[in-house]
Each structure stands twice: as structure tokens, then as C-alpha cells.
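Before anything else, here is the set of structures, which you'll find just below.
What follows draws every value from the coordinates through simple rules; no lab data is involved. Only a predicted model underlies this, so the values are computations on that prediction, with no experimental measurement involved. Cβ atoms are built from the backbone, for glycine too; each structure is taken alone.
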Structure 1
Amino acid sequence: MTTTTEAEQQVSPPTQRGDRIFAGLARAAGISILVALAAVFIFLAVEGIPGVNKPASNYAPLDSFLPYVGRLLYGTIFTALIALVIAVPFALGIALFISHYAPPALAVPVAYLIDLLAAVPSVVFGLWGARNLAPYLVPVQKWLEDNLGFLPFFAGPASVTGKTSLTAGVVLAIMILPIITAISREIFAQTPRLHEEAALALGATKWEMIRYAVLPYARSGIVSAVMLGLGRALGETMAVAMVLSASPVVTLNMISNTNPATIASNIASSFAEATPDKLAVLIATGLVLFAFTFAVNFTARAIVGRSERKFDR
């Protein structure tokens, strides 16, 4: 007994020291992220706030900052919402297929393939969207104008190049698909097995089991996945800039040559030739995008936290 106690005393201090070192490293990593985030905010605030009151020529074709950034923010949200409308049904369908329908031999490769989409650089998506996808969507957009032109979204005239908000939305949808799919897949897989078996035992079909047992349980997780995907779409720069021929306008038309610009794409396209005053205006718009994206992701994080607490109970 004495020998065992002495051995435990000899082993205990290194273990405690290792725990303290690991805890310190983890704490330092977390603090460094907060410091970096604060540094970005301070830079945007210091450099961007003066851009709110610059000469009217820096806000062309408008004459003040609020209408200028308002139209850009509208374009950012508009394009991101198009991406969500396209991506969410596919993402949820793929997640359900992987978690409840596909055999393991097929589910694992499909999951890996979807996850690999997240590793593709945005500039590659932009090149593909501008050079390949846009021409293929020209007939589709023409069909939408001919058959659904009574809706403001497809009023036309359809673009002959295909570089429209709809094309940009499709590219963004593919880019956010892995995020929404991965989170939804994990949420679906955490549905209590007893709930699913109870539904099947009561005579429910597989779809009814998913509808009444899986989807209600995963509702908050689905919302958080969608909001995280929205945050990703809001901040995308190069893919949208390469696909979209845009200007600061407000329109619901998704298939015409007149497309609303996004904040990120406007910064990317105007930064190289910007004067000091124009640069301050661009940084100010970046501050608005930072604040809006932060609010979206903060809300998503709160929903994820509530979902995790629900799983723990």
C-alpha cells in the first residue's frame, strides 16, 4: 500500500503540470482570437469612420454614405439569400441521406466528398462560375423570363452573358453547401435512437419518423447551420466579384444585366484604384459588413449553444 501511494505521489505532479500547461495554451489560443478580432475592429473603426463624411464624389453615383452603403448592404443580403434558398434544401436532403438513408459504405464517401468542397478556394469557384456556369445558365434565365416574367425576380430582360445575381447565388450556394450539410448531418445523427425506434414501433414510415422525431429535435441545429452558412455567404469576395457585373442599385431582378453589388465585391473591385478618400469610404463599408456579419454569427452561436444544452439534457 505504501509503495502504491509513493508511486501515485511521484506521478501526480507531472500530470498536474501537464494539465496546467495545456490549459494555459488553450487559454492563450482563445485570447489570441479575441485580440485579433478586436484588432480588426479597431483598424476598421479608426480608418473607416472618417469615410462617413467625405466629399460626395466618393459615393458616386450617390451623394452620401448611408445610401451608398445601404445599397451595397442590400446587394450583399440579396445575393446571400438567393444562395440560401438554393443551398438549404439540397444541404438538408444530403444530410438526411447520409445520416438515415445511405448504407455506411456509401454514406462515408459522400460525406467526405461534400466536406472536400469546403477546401476549394473561392477564386476557383469564381473562375468556374464566370467561364463555365454563366454561359450554361443563359438559356435557363431566358426560360425564366419567358415563363415567370410576371414575377419581379425574373422580369428580365435576361442577360446574354449569364453574369447575374442568380449565377452568383448558385456559386455561393455550392460554397456554403458543405457548412450547412456538415452541421445538419451531425445534428440528425444525434437524434435519440429511442425516439426513432418508438416512432417506427407505432407504425410510422421512415419519412414520418424523420418528420416527427428527427426534424423537430434538430430544429435549432438546422437554424444555426443555416445562419452560419449565411455568415459565410455574406463575407464572400472573389467569387462574387468574378461572377457578378454589379453596380450599387436596388432591384429584385435576378436575371438582368443590372445587378446589385455586394460590399465585399465592391471593395475588391475598387480597392486597387482608390484615392485616399475613396479608400476610407471602402473601409467604412467594410466596417458595416464586419458588424453585420458579426451579428449574424453571434446569433448563430447563441442558437448552437442552446442546441448543445438541449443535447446535454
Structure 2
Amino acid sequence: MKTIRLGTNGPEVSVLGLGCMGMSQAYGAADLAESERTLHRALDVGITFLDTANVYGRGHNEELIGRVLRKRRHEFVLATKFGIVADASGIRGVDGRPESVRARCEESLQRLQTDVIDLYYLHRRDPTVPIEDTVGAMAALVHEGKVRHLGLSEVSAKTLRRAHAVHPIAAVQSEYSLWTRDPEAHVLPACRELGVGFVPFSPLGRAILTGKLTDATALGKADMRPGMPRFQGTNFAHNLTLVENFAAIAAEKGCTPSQLALAWLLAQGDDIAPIPGTKRVRYLEENVHAADLTFDAQDQQRVEAAINPTLVAGERYAEQAMRSIDRD
């Protein structure tokens, strides 16, 4: 698979990565055996960029990757995150205190069964702690050899600039897809000005852009999407009509909607490495072929006319979660 470098001096990664969160939480019941097969298959087909976080399954996701891929650690770039915290009741907060940075890193290293994290993200900015203090503590981990590169997730351009002044930021990770294009206004231009790579998460719109999700009410209690405005009631019904039009374009092009959505993202720049998440080998293999898809200006015009944020109904998160995002 084609590779790119994240940022001016960041890690070299496959142009498509693998988001591992769904193997442990948020998208229905876990399937450990299939998740293990998917992790190995990802490396086998040339995906060298794996993404996790300490909060996914409250440590389960990191433990899964550490256990399954310990003997193949040299084959992939490992990205994990800290900052979002959850207790047994599921109540969340954000902790970016310098003393927490080191403690969370040590915990992640142990769970991942590795001595170094290739890309260490602050998962969300802590509004009670200056970003300079948090990134300063992260930079100390780089100097000690426990972390190779630093990243930020869901931050504003202003926060990125302040952080980058303390230590080079290799990548920013934010939600970005045909139906979520907020980064285009300020964050992506700032990344390009500073030489920072960009990593879109949920590049398939939490599966709605695959064309396979047709009934949000059937997702079950273990799935986070029924709590999101875009997947509720009339919003979801409206958004499905957009996907139907989009799927028709994919059919004409001889590819799946997933592949077309990923091809659109890859066409947005050679500094972008999406991380579509899956716990199924069949979906992983489907996604991989998006990197081989020819995508031209006419394709871009058609798909952007079919799905764009002005047409989408509903916010991407509920009100409380939206307040936690560091926006311009």
C-alpha cells in the first residue's frame, strides 16, 4: 500500500490506517476472535498504522493490540491517546495535567506490551490546563524515548499553533468525512501551514456512508450511535436518502460506497491518512481497495453534491459532547 509521512518529520504510515476502537466498545458486542483475525490481516495487506486509546474499553483495546501483535510490533506504527477519563459508571471528563501525562503513558506502555509509542495524542484538550503545560509534559516523554511523535485530537487551529510552538506536532486527528467537514475551515489550513499531518477518524460517517446501515433503532444498547442526533428519528430518515443517492454513484463507478467515501478523502491531499475502523476482515479488505480507486474532479463534484454538511440533518454529537470539543 502507498505510504505517506505524517507531518514534516512525523512517522511514515500506510495511506489508510485501522481504527481499533470498535473492537472494544461503541459499536455493538465485541468479537475477540474476529478482531484478532482483523488485526493480523491488516498487517498482512499492508496497513501499517494502527490507532487506539487508553479509554477504549477502559484499557481493553490497548491490551488486545499488545497481546495479539506483540510479536509483530516492528511491522506497524502504533498510535494511542490519553486525556479522556471514565469511571465505572461511564461518566467522563478530561485530564491534561502534566502529572497525569506521565502516569497514563506508563499504563499504556504496559498494556500495549511495548517500550515506545510511535504517536501519542492528547485525546481532548483540558480547558483547565494550559496546552503548553500538557504538551511540555508530552515532550518530556519524547526526550526520554518513551514516545516518538506527538499528536492532538479534536483541537482548534489556535490550540494547535500554541502546542506546536512548544514541541513539533506530527499529526492532528479529527472527525472528517463527506458529511463532517469542519476541519476544512481552519484546522486543515493550519496543519498545512505548520507541516502537520492530518488523520481523519470516522471517515465512513460511523458506517452510514457504507450503505449497509439502514435501521438505527436495531443497533442495540452497546452501540453509541442511537444517542447521536444524526442517527435519530427524522434526521436519520433524511440522511438515509442522501446515502441512497451516494450509493447510486458508487454503483455507476463500479465500487462500494465505502470505497468511494474513502477515495474522496484520499483525494483531499497527500498529507491525509484516514483510519476507518472495523472489527471484521471482510470490511477491512473492502476498505483497502479504496486506495486503488481512480477519483477525478468529476467524481468529486458528483459525490459532494450528493452528500455535504449543508444537506445533513443533525449534529454529530449530543450537546454535552459537542461542548467538549475545542473548536475555532
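Structures compared: 1, 2; top value of mean count of other Cβ atoms within 10 Å over residues 69-76, i.e. the largest, recorded for 1.
With Cα extents along the principal axes in Å, for residues 133-300 alone coming out at 67, 41, 23, pick the structure among 1, 2 it was computed from. Of the options listed, only 1 reproduces it. A value of -23500 for helix-only ellipticity at 222 nm (-39500 (n - 2.57) for each DSSP H run of 4 or more, over all residues; to 500), calculated from one of 1, 2, originates in structure 1. I have 3.8 for distance in nm of label points 7 Å out along Cα→Cβ at positions 21 and 45, calculated from one of the structures 1, 2. Which structure is it? Attributed to the structure labelled 1. Taking relative contact order in percent (Cα under 8 Å, 6 or more apart) as the criterion, the top-ranked structure out of 1, 2 is 1, with the highest value.
Here distance in nm of label points 7 Å out along Cα→Cβ at positions 141 and 189 was calculated and came to 3.2; which of the structures 1, 2 was it taken from? Mind dumping the intermediate values first?
Working: 1: 3.9; 2: 3.2.
Structure of origin is 2.
Source structure of the calculated read-out (semi-axes √(5λ) of the Cα gyration tensor in Å, for residues 29-76 alone, 30, 13, 5) within 1, 2: 1. Ranked by Rg/Rh (Cα atoms, Kirkwood Rh), structures 1, 2 are led by 1, which has the greatest value.
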